[in-house]
Each structure stands twice: as structure tokens, then as C-alpha cells.
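The structures considered in this document are given below.
Read-outs throughout are calculated quantities, based only on the coordinates presented, and are distinct from any laboratory measurement. What you see is a predicted model; the values in this text were computed from it and never measured.
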Structure 1
Amino acid sequence: MTTFTIGETDFLLDGRPHRIISGALHYFRVHPEHWADRIRKARLLGLNTIETYVAWNAHEPVRGEWDATGWNDLGRFLDLVAAEGMHAIVRPGPYICAEWHNGGLPVWLTGLEGAVLRTSEPTYLAEVTRYLRNVYEIVVPRQIDRGGNVVLVQIENEYGAYGADKEYLTELTRATREAGVTVPLTTVDQPTPRMLRDGGLPGLHVTGSFGSRAIERLATLREFQPTGPLMCSEFWDGWFDWWGGVHHTTDAAASAAELDALLAAGASVNLYMVHGGTNFGLTNGANDKGRYAPLITSYDYDAPLDEAGDPTAKYHAFREVIARYAPVPREMPAVAAPAPAFEVPLVATGDWLPSPDSDRGIPRDAASRSMPPTFEDLGHLGALVRYDAAIDPSAFGGADAAPLVLEEVRDLAWVLVDGRPVGRLSRALHERAVPVPRGETLTVLVEDQGRVNYDVRLGEKKGLIGTVTLGGAPVTGWRATPIDLDDVRAAVAASDARPSAGRTGLRAAFTLDEPADLFLDTAPLGKGFAFVNGFLLGRYWVNGPQRTLFVPAPVTRAGGNALVLVELEQVAEPVARFVPAARLGHLEE
């Protein structure tokens, strides 16, 4: 039996000192047919371990419907890591942050009556315990002391930045051990005294998360972990991007120098990330520290392996550093060829917005409510809801227009009167009011742009929040229609061509000689959602910085392929242009 333990100064593999040189790779952000390729390239970098979070809301978006197949096949992912001769670290949270929507917590959980998130409150803790049992059914038989490759399991995630409920951490540890986890357990926090103190627990090995000032931060970490190996279990080698911002990068040489300092000090390390991947579908998170900032579809992260899984300058710089401290394979990943470049016309199919529906998927009394129902009231996990209400002529007081005021919009709202666009209100810009003209019907289309993944706004509701007034009088009698994007995609794909301006469906056909990674140029487009062969690539937005959407080869096919766009605003050019490489936007000077 192989053993993995913590000694006085080192991790011990079968009793001998062992240094972990790991990289983060999230299976849920990478097409399953690409898992093996990314893992292999991580090994060729010189890594001996792969670390992954587990995203609860990917496995159980609907309460009681656990799924560990396909994209969620954590067991297969760990087995592929083992097949490459590498160890694995599993971080099941339940909270993971990760710039992933809702920090990995299911919407049904964060809306559960009585549940107090990330605490020992019984309602929340009961659901977490059930979740962990499901995860550990996969992990336990794959532990290193049972013939597998899992060497560490993490308890919670950067908990010291959020709370200090030691009973909660104790209960997570108990549930983990009772489920059969025998490998060492860790915590991770940023290396400040308060966070390390609040986020730790006796018996859990403390690790740090940082990307600079390595020696100073290792010294702080050592104060709270006086024995055993030092480990930076999140070495931030890049950063994430948000809509309306810039594309964040870190200098390869500077990052390599920090990695060198870490390894020279004898520390173990986990690169966050070795390969970032993509927030496919509607999985991007958001931050809100006074201003709401939804994250982009790409999770390239300026990692050593880029969004398409190709080595970067940082990959080669890190490989050179790692070779000073550990064996590095002679083999190098092949240099990737440019992606196919071509363009095809987009065919407009007209307005895709479904008609209002006061019965489908909403409470029976919703039409008489004084306030519009939230996405959660509707049980809707999609990105869009249409709200409709009759306009009371008395709201205008003899004027031709009246102010429409929303208590709060989460997160972006398009306002129409009798089907005609009136304006747009953005949470990110703190916008709440718009003048509207006389008419009969008020329509508000709301987009959930991404659920906050950090701090106290976890689990917040989406949609029109609170009271809506017109001319100072409350608007009542709301009808709410949840919109299924896949239904819209199918309708666009089947619709006749219909020249149109503004919100419209668009489609294009293109032919490939063989399946290939592609990069869809989004610069000519407005704002919306893109599908290839029925697969939702994610969101695009002229707001940037992201200027391409990554299309993984496994969703394409030799012969005919179909692109569908659900455009919310207006395209500048009716063309689908595919370019040779990713364009992730402008950088900070």
C-alpha cells in the first residue's frame, strides 16, 4: 500500500520526502474530450499533480438530481490524471469561489429557507453533508492508500476571508473523515494573520494563496503552520477578466521569478491556473464590491496553457524554473497550428422574444402580484425572464412621458412600451430610472449576467427586485415568462430569413474538412449568446475586453456545422468571422 502523510518538514510519499508541484485544472471548464490533452501537457511542464475544485451546482443544479456523468464525470477525470502518472488534489468546497457562478453553490441551496451559508446552521449543514457524501463516493476509492492517486483533500475554501465558525469547519472535517477520506486534509487562506487564524483548525494542514512576495508570505504562513511542509496551494500566475474591463496578464519572467523563490525555499506549489479553460454556457461568476462586475466567458487566466490548451511564453518560463528543482520530461507539446480562418454571412430571422405567458412556470397568483417575481420565485435557472404589465394612463398626469423607476435590477434590463424599445438599465452603472412614453403594455426583459461568487452577496436573487413605479405609482399585475435559451436557439435555427434591426436571431452554416478548434470573432456583434451545433459557447458582448469565443473541436464536425446567435441588441455587421487565434482584448498600460 502506498502512503502519503505529513512529516515534520515535508510531505512523505511512502515515508520519503516529496514535493508537490501541481497545477489547477477544472474539469467543468474544459470539454471532456480535451481533458487528457490538458493533463498530459501539464505533466510535460514538469508537474507531478493536478488539482481541481468540485462545482456542486454543476453536479446538482436541481435539488436531489445528482449527476456525475459527461462533463461532470469527476471519477473519469481523476482516472485520466492517474493514467498520466500524476497525483491529484480535490477541493470540494462546498464553496469554491473560482470565479464560477454562485461560488459553486446551487441556487436552490442559497435560496433554501432558514439556511445560513457557510456556517454550522443545521439546515445548510445537512445539505452540505449530503453533497460531500456524493463527492466522496467518487474520491474515497481513488485515494493513494487504496491504489488511487488522490493525495490531499481540502476543507472549505479561503474560509478566513468569510467567517470564523470553527464548529462549521469541525463538522466538515467530521463528515469528510466519516465518509472514508484518510489522506491529509488542508485549508487555504491568504497569508494574513486574521485569515489564517479564522480559516484554520487544529489537525488541518494550513496552506496559502498568493502570487507575489513569496518569501514574506511563506514566513507568515510558517507562523501558523510551525511544522510540516510549506505550500502555496494557489500560486496566482494570472488573473480573471470582467466585462468592461481590460484583459489581465502577468509578466512571464516576473511570475517565473516568484515561482523560483517558492521552490528555492523548499515549498510545494499549486499553480492557479495551469490551464483556465472557458466559462461555457451561463457559468461565469461576478464580483460586487460596490460595483457589479460580471465575468467574461473566457477563463484563459493568462495561464501557462492558454484557453485553447496551447503552451505560452509563461509555460516555457515555468518549465525552465521547475527543471532546476525536479525532473522535467524531455518531450515538449507540439506547436499548435493556427485555427481555420474564414467568414460566412449571418442570416437574420427576426425578433426571437417569446410572447408573454402568465401560466408557464410561474405561481398561479403571479399575475396579481404587486411586485414582479424573481428568477428564484419562478424556479428559473436560465439567463432571461420577460416581465409584462399593463400601463395605467393616470400615471402620466397629462404628460406624454413618465419616469419608470425600478427599486433594483439584477442585472441588465431592456425596457419596451408596446414592443418598441425605450431604454436599457444596468446594475453595473447603478441605473434605476428611464422615461417611458404613453402606451398600453410595459415590457421589461431582464438578463442575469452572472451570479456573484464572492463574499456576502452569494445567493442573491435575480430579476426585478422590489417595487416598480411609473409616475410615482406602483406597477402591479405582472406576468413573467421564463425564457429557455435552447428553445429560442431551436426556433432561430428553424425560422425563415427575415431582415430586421435590433434584437434578432441570426444563423449561419459553415463547412469543415475535419473537427477543429475555432475562434469566433465577436467584434461585429452586439450582445448575446452563441451556439455551435446546439452547444452554448457562452456570452459575447461588444463591451469587451473579450473579442473571440473559443469553439472546442469536439463540438464541431467534418462537413456541415450550424452557428446560431441570440442577439439582444444589434449587430454591426451580419457576418460570422472565424479568426486564427484568440483575441482577449486590450491590456493595461
Structure 2
Amino acid sequence: MPHLSLSSLIFPARLAKLACLALLVFLTLPLRADHPQPKTLIALQRDTMEINLDGHSRMWVDETGQASLAEAEARAVTGEGYHLRRPYERHTLTDRALWVTFDAVLRDDSFRWLLEVALPGVDRVSVYYRDANSRWVEQVAGDSVAVEGWPLPDRFPIFLLSDNLDRTVRYFVKIEHARVPFSAPLTLYSHRALLTQREIEHMFIGAYFGLLLLVMVLAIANMVAYRDSAFGAFAVYIFFLALTQSSYMGLSGQYLWPGSPHWSHTAGFLLAAFSSSAALLYVRRVTAPAQYSDMLDRALIIWVVLNLANAFIDAFSPSKIGFILGSTFLAGTVVLVYITCWFLWRGGNPHGRMLALGFLPVLVAAQFPILRNFGVVPMNLLAAYSVAIGTTFSAPILLYLMGRRTAQRREAQVRARALLQTDPLTGLTNQRILLIRLHDALVRAQRFKHRCALLVINLSNHADFADEYGRETAERALVLAASRIRGNAREIDTVARVGETKFALLIEGPANPGMAAAAATQVVARGLRPSNVLPVGTTLKFHVAAAVLPDPEHEFGHDAQAFLDWLAEVTGSMTQDPRQSIRTLNF
């Protein structure tokens, strides 16, 4: 073992401390760096189509939330309380108000200029400026006002700036937003630039909701086609997820309920509770946790009930506690989904890992808006659209995995039905199906005045394989025998296993003694061929009894069982004469 000196330990420790210090400085640099002082005047002109007010405006937090416009204006003149607005600066505005002020002058009246507050669901935003006659112009938007009453109905609050050319205008923006910390950017756009941006946004938003609609329709179609309620639970989850995202993106207030400000204000939190509860119920329906743990199953139901109860209470009586509980329920749902998937996966449920994989993108993405609600991360593109990005990947994956689940279930059902008609070891038709087909062949033979043929084949050296090489080799011999006999049959013929070592070959009519004798000879010859699945030096030894039916010497009529027993008895007696491999009974 190499010798460790004190200096060899101290140097890496110092290096680690320096690395941590450098990382801390790097992470805090954007917050500590001094931004340039805001421009005294923002020029609205053709060559600048978009201006972010961060670094170009001043802000003041009114701790009482009751300050008047006159007080905000007076403070702006003296600078009391105002400081530079920095990017992604977060403010908790419950019982408080945020005032932002900036000066702008319109240099080119080719386009109308607009102010955007990029936060769907903001409670109330008021914009003030003086017109050419020094009278205040007021515009109000937000969830406290019906969208159809906004200055410009849109996903976000949009406000018109003054259209007076070459006149310096001071604007005041009052923002009221309870419970969720406010950190949204304020941006000035020319009308053309905003239209271009909205066209691009709606293209992606349309593709996103089109994907969710397609997934939901396919889920409903599969539910009807396969009568599987799990697809119905999945469709309900996708439906509420789409409504939740439309609310978070501001589309619901703009298109679904533009005249209902109260519903616009409460829909986001209520629909989020519905979508998270639908996700849990969907997981519960697919995995059936009650088979593994009654406690886990009851926990899922109780969690859903409490989540919905808190959401309804908060919808009618909003409070800070209700908001914290709602955000906690959303975070807890993420944890519960993965606990359920992990627990059931460990318990042997084949769908636990499937659901964990399918939910992974949306559950990872859901952390960003949850952290934003708690004020850990600012409002940015990732916090705004992370869930939409996650569901874009998650929904098709879950639909594909649901399809695999259905295919596995149908395969199991097909196999279960096949066991009613086939032999589990060899895959041949079982004796019951053979008797039905033999009876039908006898009826047709009598009706159309022709004959069919029946061969019963016995694997006479099966016991030798079992005694000398063991049961596994003996079973392989039976499977090989079934394959060799099947290879000698036509598509319309039937090969069946009718005993432990006996097989039957029904040759559909019209058949004659020559066809029966040729088939018997080929079966014996195929059995004598060597095979890699058998021990070296061994072959299959068949004894075959063949007859053409119906037989006038036996008054069996259409009794298929009687004919089968007759030939089986003959093959059983043939073991006493090892030199005779084929016996023809009535030709």
C-alpha cells in the first residue's frame, strides 16, 4: 500500500475547497453582477422590434399593496424605493404589489408598440401612462378581469403603448399576484414582431394538442375495440392533462371561457388536481396494487380523495395554506406514482417498469413548475413549458406500452383458448377436435360416396428413451415425432395426439388404399431419419395401423370414437412383432 503523507492529503482538500468556491462564485455571479444602469429613454423604432425591460426599467415593491398611482409616480421622481429590475428576480406579492416604471419614446409610427407580461394566470396587471393632454390612460388585464375585456385578448396580458410620435412617456405597471412568486419577464414588442412570435407559438401549441387529441382518440378506440377499461382511464388522464396545460398556457381563458374571470383564476389549480388524480387512478387501474398490498391501494385512494377535496375547497375559498397543500399534493403524486411502480415491479407485476418508463418524462418535467410554485426557480421557458415537453414524449410512450400490454393479454387469451383444441407439449390438435373432424369426414364420405383414411401411429421406443436417457429426452422424442408426422400431412388433413405415445393422421377424402399405404410408409421412413435433437445412434420407431373409412365390415356407422379405438388397439398389439411396422386393416 503506498505511503500517504500529510501534504498529499492537504493538497487535494485545498483543491476541492477552491473548486467548490469557484463553483459557488460561478453560480452566484449572475445575481451579484452589477447590471448597467437603465437607459434614461427607450427608443421605439424600426430597427429594434423587441426590448426586454430587465435592465431597462426600475421597480418598487409596495409592502402594503395599497399605494396609489400618485404615490408610485412621486417615488419614481425621487427614486425612493425604486431599484433596477434584474432578470428573473422573484417576488412574493401576497398582500403586496410590484410597481415597474420605464420611459419610452416612439420614433417611428409604422408599427404600434405593445407591452407583454409573459405569465398566464397572473391575477391583475394595470398599466398607466399620461396622454398628450396629461390625462391618465389605464389598461387592466389578468385573471381578475374577463379576457374579452382585456385591451387585447391573448394568452398573456398585452397592453397598448402610446401612439404619440416623438413624445417621451413614462409608464407605470402595477402587478398583483398572490401565492405564486412573480418572476415573469416584461417585454416590449412591435405589433409585427408579436404577431410573428404568436404564429410560431401557435404552430407548436397546435401540434402539441393535436398529438394529445390523437392519443386520446386512439385510447378510446382501443377501449371500445378490446373492452379494456384501462384505455378509458388513460383517455381520462390525457383529457384532464390537456385541459390543465391549456389553462397553464393561457389558452383556456382566451378560447374556452373568455367571459369568466373567476373560472380562469381557479381553473389552473383545480385542473392540476384532476389531472394528477387521474394519473394515480390510471396507474391503479393498470397495476391493480390491491393484489400485492391493500395498504398501498388504500393509500392511493385516500391521496386522490384528499387531493380533490383540497382543490375544491381552495377553488371556492383560496388561501395560502390551500395553495401550499395543492403544490404538496402535486409533488406527492410524483412520488406515489414511482413508489407504486417500484413496489409492484419488485412484487412481480410486469406493468410496473412499463409505467415507470412511460411516466418518467412528465414526472421529471413536473418538478420545474412545482419548484416555481415554491419560489425555488424563476418563471422561464423551462418552467412554463416543461410539462408540455414531457407529455409530448410521455403520452406516445404510454400508448405504445398500453398496446404491448393488450397484445400480451390477447396472446395469453389466445393461448388459453388454444389449449382447448391443442396438445400443450406437441402443439398438435387434441383428441376431441380429431373426433369432431373424423365424424364430419365420415358423414361427407357417406353423402358423396367416397372414403377417407385414418392412420394411428405409435412411438414404440418412447419407453426406451425414457429409461436410458431420461424424461426430457423422451419428451423431445415426442415433439420430434409430432413434427415428422405433421410434415407428411396435407393442409386439409388433421394430425392429432390421441394418447401418451400415439398420434393419428386423418386423410380427408376422397382417399384410397394406395394413399393410406403410401402415407404410412412415409411416416415410418421419416421416423428413421437421424436428428440432432436425439442422442447419437437413435431414431424414432413407429408402428402404424391404417384403414380406409367407412368400413363395411364394421357397423360403426359415424362413430368416430369406435374407429379410433379399433386402430389404437391394433397399434398397441404391434409391439409384440418388432419386424412389422405397418399393418393395413381393410385393404
Structure 3
Amino acid sequence: MTTSDPDLPPYDPERILSAPFSERVRLACRTWADSSPNQPKVMALYWAKYFVLLIGGWTFWVSLNADYPGLTSPLEWAFTADAFKKAVVWSVFYELLGFGCGWGPMNARFKPLMGGIYHFARPGTIKLPLFRGVPLIGGDVRNWLDVGAYLATELALLHVLISPEVTPEALLPCFVAIPLLGILDKTLFLVARAEHYWVALTCLVFAAVAGEPSGGDLWISACKVVWGFIWFWAATSKLNHHFPHVIMFMMNNGPFFPKILKKRLFADFPDDLRPSTFATFMANFGSTTEYLIPILLLSSTSETLTLLALGLMASFHGFIALNNPNGMPIEWNILMIYGGVYLFGFNMDASPLAILSLPALAAFVFFMMVCVPTLGNFFPSKVSFLLSMRYYAGNWMYNVWLFRKGESVEKLKKLKKASGTIREQMAEFIPDEQTLELLTNTNMLVSRFMHLEGRPLLEALPKAVDHIDNYDWYEGEVLGGAILGWNFGDGHLNGSELLRAVQGQCGFEEGELRVVSVESQPLFGPKMHWQIFDAATGLVEEGDTVISEMREVPPWPTGEYREALERGGTESGR
């Protein structure tokens, strides 16, 4: 470490909290970079959930299968057709219930630990309908039809799980129900991880309806294609300058990443907290590996090569799972490993090209796994990052909700929701006001500004409000989780649409609540587009930030950006 600044962290909390916004961000980022934030007890809670609830639950459902040989013979029951099918169905049921990606402290959920059924089964909670304004189905507030459809879907999934055999007749209601849920509330379509789990479920139904026997190869071939495209698009989405920031951030948070290497993740700790050459190398190595996995598995005709590729795949997903990626999608990584082993390891003879024998299924898979992600990568405002399969790319649409200090945020109490804001939740555990402010406000700035995607805020914030220190900062991701019952990184769920729904019940005055929305950078595109909305008046201003120019800018306001924030914004923010 070489530094021209002898003022090193840790810093006194009072100094951080009393500093102007730009300095507060700098001190918070340096403090985070000097620490290894994740707590072992929190991570133990998560891994207990994965092994006991996720894997244990699936093991129980499989034990209800016909001809179950007993727990002590896992090779005879864990890698069968019905075991795989139940893994897919259980994943959907588990996510919709609320135990998956949006669960727990790492997703800003403390009391209760999840939204899910607490939110989706309650009339009066906020939702985002696909066709807003249409009678009965297009309201911003959940009614009994929405609740009934959600509970009916869970019951249909449960029926499959308790059945001794997974039949087309049992799967068909699940296949139909998930897109219907998406019409009523777009959130639920994403909660069900439709881009993966529902597509796989569709492969099972299509192949069976077409007359394939339950043990036939067609659905296996189709699912191989699905898995392959997921790896391909996930790798493709990382072809940008954002991903090294993800690696830098994730590895510094990672409880198992060697502490001796953590400072090497930064270009020059603590003066330059952009990704180092080391972090960039890790990012490029990861992207290359992710491309290799589908190439090797889909083309291999050698048992040895297939086994080596499966080992590479399991190591890749295992590394991600152990290092706490944003959103904690560990269940998804576990299913990718299990599905990869079953599809490619236990069914080597099933050719991916067999999907062409059923043109309707091939067309569906092509649409969902090629057309939709292509549109979403080149025109990210049109498609959810999940449907675009832009996992872990560090290039996501996001929102910052700015509430004028005072009683503004209290208006959210008018909404029916499963939990309060993150501040309200943590106040029950942390009575000290100073610590509470650090954890729920200041520390939230770190994640946003340490990623390259946060740089457009340097241009947008001065235009959004008069003086940034007059506003409380709430991440749209976290706030949206409380209001919508689920959060997993899709900014389209917590931007202008949600603001409109919230305003209808809360009635914020002009200037009382501003939302800064920053859209993803298109694949190979140079800019990120941003918009500023006022809760009362709508769109205030918009612009574009050239990302290549921001690569040289530190992750906190300096120079002209700092001056703009300190002298106050435009009249529109007053």
C-alpha cells in the first residue's frame, strides 16, 4: 500500500455522519474497503437455510416418489427424472413462498426475514399489473383475485411435489398459472424466475404433451439447451467495464476470499478504489470460464471431457455461492450445479439437437432464450435484467429515492406492506441512533458508488435536488422490497411505475420525494440513460452519461461533481 494521505480508516462515526455528502461517501467507501463486512453468524444462517430448507425440502419431496429406494441410496433417487422435475417445481414454489433470492439480512430483511406470502397473500398491498387500468386485473392494489391466483398457483405446485409421479396433467396447471400471475403482477413472474424455471417447466410439459414418455430424451435435450443459453448470456452480459467492479466488491465482501489479497483488489488502496489489474484479471477469467462451460458441455462426445467440464461448472458456481454475490441467488446456483450434473452427466447421450424434432418447443425455447435476451441486452429498458439473463454483470437499472428530511418518509406508513423500511426494521434491534444512521443510510451509499454503474449519479444528483444533504437516501432496491414484497436487483420494479402507485396513496408534495432512475448500459453501447422524477409532477429532467469517461473518475464526488453538489442543484429540486 502506498498513499499520499495519512488519514486512514477506521474513522469516528461522528466524523462520517457530520461530513458533507461528498466527503461522507469518500469516508464510507474507504472504511468499507478496509474491512471485510460479512459476519460469520449471518452467513451461517444462510447456509443453514440452503442445506436444511432448500436441499432438505427437496429431499423430502423426492422421498414421496414411487419406488423411492431410501435415503441411504442417493445415486438411485437424486438423479432420476422425477427428482429433477421436482427440483424445478420446488424452486418455483420456494421462491414464490418468499424463501429464495429476496430473503434475509443480505437483502435488507430483518423483521420479518421475508416478504413473499406475507405480502402476496394480503389484499391491499401494492402490485405492478401488466395492463394497468384494466378493470379487475389492472389496479395498483392487490385484490382477492390476485390473492386467490397466487395461492392457487402455490397449491398447484404443492400438488406436484407431493405426487408419487410427476405427470403432464400435474405440471400443466403450473405452466399456465405462472404467466397468468405475471399479468396480474409483473413482480410475481420474476419471483418465479420465469426466464429459467418456467422455461424448464415448459420443456417438461411440451415434450410430455407431444407424446414423449416420462423417461424420454426430448425434455432433457431441451433443458440442456436452456442451461447452455443461460451460461452463454450470463457470460455475454459481462462484456463491459462494469464487471471488474462486481468482482472487486464481491471479493472484498467474501468471507472465504483470503484477507491478504483483499487490498490487491483496488488500484491503489486507499487513494484509488477502482478495480485493480488483479480484479480485472479475475473478471476476465470468470467470463472466459463461463463461455467455456456451455461450449464444452454442449459439444462434448467424450465422457472424460464431460466430467472435466462438469467439474469446472461446479467450481464456477460454487465459487460464486461462497462469496456472497449481490442479491444472494445461491439457490439458483445450486440448481444450476445439480441440473448441470443431471442433464449432462447422467444423460450424456441426449443430444441438444433433438429439440428440433418438436418445432413448437424449439420455437418457444428460441424465443425465450435467444430473442428475449437479445432484445434485453441491446435495449435494456424494454426487458427485465432477469429475462435478459444479465446476471452478476454489474450493469443493472437502479433507482435512488430521495426523501426530504423531516416527516416525508413517514408518509409510506399509509401503505399496507409486510415490513417497514430498513430503518424501521433495524430500529428494533439497534437503539443507538448514530449506528442506525450509518447502517441504514451511509453504508447504502457504498454499494451504489463503488460500482461503475453508480457514476451517472454524479451528473444526475445535482439536477435532482437543491441540496443533497437536505434529503434522506433510500435505495430503490431495498425500499421496493418492502413495498412490493420482493427485491432482486430489477430496477424496473422500483422506479417510476412504483412511484406512481405509491403517490396515489401517499400524496407527496412537489419536491418532497425525488427518484433518480438510471437505466442499464446497452450491450456495446456507450451511455447510461438517467431520468429524474418528482412524485407529484412526474419527469423533471433526463440525460445520458458516457461511461468510458467515468472510468477515470473515483467512486465519490470530486472536482466539478463535488462543487455542483455543494452549491446546490437547479430550481427543479427546490
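What the table below lists for this structure:
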read-out	value
Answer label among 1, 2, 3 for the case where Cα extents along the principal axes in Å, calculated from the coordinates, equals 123, 80, 49	2
Answer label among 1, 2, 3 for the case where helix-only ellipticity at 222 nm (-39500 (n - 2.57) for each DSSP H run of 4 or more, over all residues; to 500), calculated from the coordinates, equals -5500	1
Read-out percent of Cα pairs over 15 Å apart, for residues 379-450 alone, computed value 74, structure in 1, 2, 3	2
Winner on relative contact order in percent (Cα under 8 Å, 6 or more apart) once structures 1, 2, 3 are ranked, highest first	3
